[in-house]
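There are structures below to look over.
No lab work stands behind these numbers, since they all come straight from the coordinates. These numbers come from a predicted model, not from an experiment. Cβ atoms are built from the backbone, for glycine too; each structure is taken alone.
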Structure I
Amino acid sequence: MQTAFTRLVGCTQPLQQAPMGGVSGPELAGAVARAGALGMLCEFDLEPAEERMTNAVAGAGGGAVGMGFFGHAIQDDLGTFETAAARLRVVEVFWTTPDPALVARARSAGEALVAWQVGSLDDALAAQDAGCDFVITQGVEAGGHVRGTQPRDELLHEVRERVSIPVVAAGGIAAPESVAAALSAGAAAVRIGTAFIATHESRGHPAYIEALLAAQSGDDTVLTTAFAVGWPDAPHRVLKSALAAAEAFTGDVVAEGGPPAARRPVLRFSSATPSRHVEGRIDAMAQYAGMGVGSVTRVLPAADLVAKLVSHLA
């Protein structure tokens, strides 16, 4: 299915994999891109960013790869941002008001498209005014850190009425029926995170993936600010079971993570994602999950998941 998004990005599928720290390494981003969707890296992970870019592009088979950045931290990582703009198809920013100067910086560094994930109509308009190529509208149903305060479909409708750049719908989408519904409602593509954690190429910890598979519905998630160590005052959606386990835990350190030569403690209520490199009480870490988690029922190769998600599109 061709849309404004696929034509702009050069994909064959109107789908973007969310950039998830600790989860979406080059294996996942490359596999998603090779399957015809937009595969995304996160600026932060174990390996140096340039190494991850190289490996993701090598595994993409000519498909589109991007990298997501956190707006509140980007001033300390501008070199990586510029490198990504020079080497990748997309650079994306999240969690701050769209900044024309940052968009201009990407333009001067390379040919990457620039996107911004937003949670309101005002920020979507600001993204368009800043010169972004497309915008991701995040509904409150999303897993991970949540900028949106409105239901996904309501926000999509408001933004589609007011902007001319392609709009990617995000928040709680994990089933082919939801993908088709979002496209029918005017989205140029959909963005999916939680479902991609349960793939063979994901770096999510096996215990984290099992917890996702065990969740029955969005009622098994909660929007909270509890996992605030490292990212204070930032609403995020996690599994209810993870919040309960963290509240019941009595120590200060729940796990240990990081590369073999530089292991570090993971504090109780840390915002860190339980990746496969972490050891400890995975059940008491921030197990991020969107409200579509009930549709995540088995672990698949990323390419098979892409095919499944777009299977209801004409």
Structure II
Amino acid sequence: MKKIKILFMGTPEFSVPILEALVQNYEVIGVVTQPDKPVGRKQVLTPSSVKMASAQYNLPIFQPVSLRKEYQEILSLQPDMIVTCAYGQFLPKEVLDFPQYGCINVHASLLPAYRGGSPIHKAIIDGSSKTGISIMYMNEKMDQGDILAQQEVIIEMNDTKGTLSAKLSHIGAKLLIETLPKIIDGSIKPQKQKEENATFAYNITREEEKLDFHKSTLALYNQIRGMNPDPIAYTTLDGKILKVYQARIGNKIFVNHEDGAIVSIYKDGIGVSTNDGEIILEEIQLEGKKRCLVKDFLNGVSKEELLKKVLK
């Protein structure tokens, strides 16, 4: 098989297994990732997961602020193919049209479902029973290129955004390596996406992170796990932000309680009244405090006073 030069574009941890699979099977001539970003309370300038992985392989790294304006140096590498995975910027036409074998994207959904930047979050939040990986040609529109290969993945009831991301990234890496030879030898037949079936997964907003206890217990459970480990669902307790990392569905129904009222104290959880039952918070972080299990949080508070509180 002809040896081809591949340029990789990606940013988060999800993209790392894709990069590693390419390095093990092809000649990766460079990596494009997002610029370092300030992280945490101290706003420490931090490289992307892909940048850190690329450094281990001594690969040339490019971090354009705007790829639309800063692509000439990248194209000077003369890539035969560009592979992207959760890069975070649109590719200009000049880049899309350059490689002999096209620009290939690894997307974490069964397209045309969940086009956009948060397909894993939204699949869990929506309570979907399955999702998957799509290998596709890229064009100038968001996730609308022709499909080259897909693989379905079941979403388990205990999956979080983190666990599902890990599954999908490794499946995506394997599927990509199986698909690339067929692209190179021309034996694969791309399939048009059915526009009438398209749904969208735009980036999560701050408003979408907030828990609304007027919703059903299942909807709240899905929201919490769909935002773990990022961006983390939250509510407020006495005016302070309360992040909720983990919860479970309770089996009680509270008829005369306000939605959001703390109604039960368990050894390992705090029961909160919902539209149709109870959600039990298991792991939390109160503003100004460290993340902890609820069983540890309960050691330092009055349970009687806590049962008078309402999360809003």
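Kindly point out which one of I, II the value 26.9 was derived from, the read-out being mean count of other Cβ atoms within 10 Å over residues 33-40.
I
Looking just at percent of Cα pairs over 36 Å apart, which of the labels I, II belongs to the structure with the highest value?
Largest calculated value belongs to II.
157 is what came out when volume of the Cα convex hull per residue in Å³, for residues 153-288 alone was calculated for one structure; which of I, II is it?
Attributed to the structure labelled II.
Consider the structures I, II: one of them gives 1.5 for distance in nm of label points 7 Å out along Cα→Cβ at positions 209 and 281 as calculated from the coordinates. Say which.
Structure II accounts for this read-out.
Between structures I, II, where is relative contact order in percent (Cα under 8 Å, 6 or more apart) highest?
If we compare relative contact order in percent (Cα under 8 Å, 6 or more apart) over I, II, the biggest value is for I.
Assign the value -7000, calculated as helix-only ellipticity at 222 nm (-39500 (n - 2.57) for each DSSP H run of 4 or more, over all residues; to 500), to the correct structure from I, II.
Value -7000 for helix-only ellipticity at 222 nm (-39500 (n - 2.57) for each DSSP H run of 4 or more, over all residues; to 500) corresponds to II out of I, II.
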